[in-house]
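Heads up, there are several structures right after this.
Coordinate-derived values only; no laboratory data. Being a predicted model, the structure only gives us computed values, none of them experimental. Cβ atoms are built from the backbone, for glycine too; each structure is taken alone.
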Structure P
Amino acid sequence: MSVAIEFRDIVKAFGPVQVLHGVSFALQPGRVVGLLGENGAGKSTLMKILSGYEQATAGELLVNGRAVHFDGSRAAEAEGIVLIHQEFNLAEDLTIAQNIFLGHEKRRGWLLDDAAMNRESARVLQQVGLRISPETPVRQLIVAEKQLVEIAKALARKARFLIMDEPTATLTPSETERLFALIAQLKADGVTLLYISHKLDEVERITDEVVVMRDGRFVARAATRDVTRHQMANLMVGRELSDLYPPKAPRPAAAQPLLRVQGLTVPGWAEGVSFEVRPGEILGFAGLVGAGRTELFEGLLGLRPRTVERVELEGRPVRWRNPRDAANQGLTYLSEDRKGKGLHVHFGLRENLTLMALSRYATPWLRPDAERRALEEAVKRFGIRTGTLDNRASALSGGNQQKLALAKVLHPGPKVVVLDEPTRGVDVGARRDIYFLIEALAREGRAVIVISSELLELIGLCHRVAVMRGGHLRTTLDASQLTEEELIAHATGTH
């Protein structure tokens, strides 16, 4: 069988830190290959080398049997290699069409051919199932729509080697099905696809084979049909991984709610929503993309215009204007947008961790030694792989960034914690760590709210799940009622 791409003894070091250790394997054309590994295993670094964003320290990359050396992503794209980033690589102030053709603009003489670019953009948007004008500014899109624009951008490049990094992390089930149909068509057209995902059910369903990396090394390769999901997970973490979810403690006995919200309306997104959560309880929020879950809590925190009849914290009426006010009164929120709203990725780890509790370390002046001790404790408690404590947040893998973001919002010691898609883009080992952390927060007597598109996650973690549809809270299900079928039926209105 012919070889489309081959890695030969690829080594990558960032200064004294070596992150890839002689990785070698080959890929055949017209195959869908799942690339698996924990966060920090080296998957993204290897793919950045393939797509021209990084250069190998040593080793050789071959494309169609020919050694290549890319000095940037444009050179890789000239060979038909396109990477769809997990973290969006879009210019917010440009339109969808301008983003799709950024750096590859069509021209008519000296002028840009906007009409041609809009037509081609409309075609690839239709392919990915996004029914929206190509002249829409990207800043107006929700997260799931931005993900589809990233995929459309790759299609417009006419890729022959397509790398998808967590492409379904923000997509609804119907959007995911459309993507899988598109992958099947691309495969039939001879496109080689590298599919990076921590959703092992997806990997099992759509890939022909899996390649597993661990600690910067190639460790295993197998036909997908020959390995179970459980075996995939064990290969990724290098140990037996069982009991993904912690034992669910009984729902707390009747007690005064820690948080009670009545009649919360966020114009255009949510209307008249009321709910409450008790100490020691994990309350889930389910719903399709666009149901209004994230926007509801952004409104509650003061990030969006809203009206509300009453908010009580520990039985006392409260008001706040912004997330800082809310945090000072005992409620913190972790955004689903880890890099855009969760962390300052160009700041150091210490500065990120203590930002929400700065008064603790800056009275009367800043005490870096105390901040560093706090960081050392957080790294140990949350299992953050940092390399060095002096790194910037941008140097961490996606899963370790998520753990740092969790540590940041928990550092002020909140009574109520709202976690929006807390395991998005997180590997199975780190995911288990986060689940056990959430359960520990509830056991400490905090109230935890989890917004998630992962139905099994909600079922495995939560005492109750509130289901939103079309901006309204449609029902709240107890643990005994939680099944995928039940949640989907309420979310889609087919119950």
Structure Q
Amino acid sequence: MSAYPEIRLLIDNQWRRCADSRPVLNPSDEAEIGRVPVAGPDDIDAALASAARGLAVWRRTAPQQRASVMLQAAALMRERVETIALAITLEQGKPLAQARAEVLRGCDLIAWDAEEGRRLYGRVIPAEPGMRHTVVREPAGVVAAFTPWNFPMSSPARKVGGALAAGCSIILKAAEETPAGAVLLAQAFVDAGLPPGVLNLVFGDPAAISSRLIADPVVRLVTFTGSTAVGKHLAELAGRHMKPVIMELGGHAPVIVCEDADPVAAAIACVKGKLNNAGQVCVAPTRFYVHAAVYDAFVAAFKAEADAVRVGPGTAPGSDIGPVTNARRLEALQAMVDDAVARGARLVSGGHRIGRTGYHFPLTVLAEVPDDALAMREEPFGPLCLIARVANLGEAIAKANSLPFGLAGYAFTESARNAHALGEGLELGNLALNHLVSAVSETPFGGVKDSGYGREGGTEGLECYTHAKSISHKVH
């Protein structure tokens, strides 16, 4: 399909083809739309050498010049938003409107990091006469970055933006299932005048590439977004080589609807929040703990909204959600629905695959879901909504905290007392009250417990791509 770009590796600002490749499928109809190259050992060696050369140049580039290149790349991506969005929709399935929003969000992330990189201040520490203590922040070095398939452009943008703003070079290993977003992002940086070697892009066997990059002395920082299981494995590899990591891992976001909340307004907001990326988001609202006083009204409003959701190809103008990205998600979602119903949950809406071609699954709502249901214990990562009744706020907080995940959570309340209790009691990296946006460019994003550590976004995220150096100077 001509709308889908050729997928290649980027090493030293040169686009490379590989002898070996794998198919890229359109999840709406399972048709092959392109091929993704499989990097070999020589390609990875070349990327490491390129990144080392790029770091030597980029870390010595003035922050204002770095910002200028990054802002130009963001401007080019805004100009190309329709091209990039269509490629993302073809490979990942989300509706075009969501793909456009993802591209523009990625541009905002890069632009914010570019400007904030000019404010990576150090400090002077008071000392006795003749002594000066200063702290400066220096680039961490070459970054090995691993990004998932659910946000083909904005997830790479987060890591590229943070690394480049801090003065690091980066080797980006993007997802093989959805490679076009990273390719088109990298092209914008090349066109913006980024020096060779500062941004390198590879695809291939994830296990082989991660073990090679993490072990190499050239790499000094590892950043990963993806599942908790893979994150723990990569963190273990990094630990063997004493390398810091940024881990943005799985979530299973709770939503608490308090007795004083408007149940209809909350349900409408939650359905809209769940539509993003067909629920294939680590911060997607999933476990709904609703006070008994407003439970029935919430479920009824949720059903009405869910029944009206239109499922179809992402390129179709009327689609509210597109397909899930691969066959594995279909199988997992169906197994979770069947398990929940077998354990006593009530199927309110959806519940079964749509059609036989493409990976279409409806927005599915289950009520009276017991705590021991598989979907309540493991992240569904799809358009699955699990509603349970609670007697009070304390019970809701306890249930929300009962899992090993702690990435994002949401709550609806008009009570200052409840808001305070939620802020103090929930074990999360990000909490949103009365809305469904877990983070913006200016705020740090990341989790606690099995949802990871380190931050992306905000000043805190940018600092994760640096290390602090203390300099003590005695003047004779």
Among P, Q, structure where percent of Cα pairs over 26 Å apart, for residues 262-397 alone as derived comes to 17
Q
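Work out which structure the value 3.4 belongs to, where distance in nm of label points 7 Å out along Cα→Cβ at positions 278 and 430 was derived from one of P, Q. Present the calculation step by step, with values, prior to reporting the outcome.
Numbers: P: 3.4; Q: 2.2.
The read-out was computed on structure P.
For distance in nm of label points 7 Å out along Cα→Cβ at positions 46 and 126, find whichever of P, Q sits highest and give me its label.
Details: P: 3.8; Q: 5.7.
Going through P, Q one by one, distance in nm of label points 7 Å out along Cα→Cβ at positions 46 and 126 peaks for structure Q.
One of P, Q was used to calculate Cα Rg over 2.2 N^0.38 Å, for residues 70-333 alone, giving 1.26; which?
Values: P: 1.26; Q: 1.17.
Corresponding structure: P.
Which structure, out of P, Q, was helix-only ellipticity at 222 nm (-39500 (n - 2.57) for each DSSP H run of 4 or more, over all residues; to 500) calculated from, if the result is -9500?
Only structure P yields this read-out.
One of P, Q was used to calculate distance in nm of label points 7 Å out along Cα→Cβ at positions 38 and 390, giving 2.6; which?
Details: P: 2.6; Q: 4.7.
Structure P accounts for this read-out.
Have a look at P, Q and say which one yields 17.2 for mean count of other Cβ atoms within 10 Å over residues 310-317, as calculated. If you can, show how the numbers build up before the last one.
Values: P: 13.9; Q: 17.2.
This figure was derived from Q.
I have 74, 62, 40 for Cα extents along the principal axes in Å, calculated from one of the structures P, Q. Which structure is it?
Attributed to the structure labelled Q.
Thinking of P, Q, which structure, once distance in nm of label points 7 Å out along Cα→Cβ at positions 102 and 462 is computed, gives back 2.6? Walk me through the intermediate numbers first.
Working: P: 3.4; Q: 2.6.
The value was obtained from structure Q.
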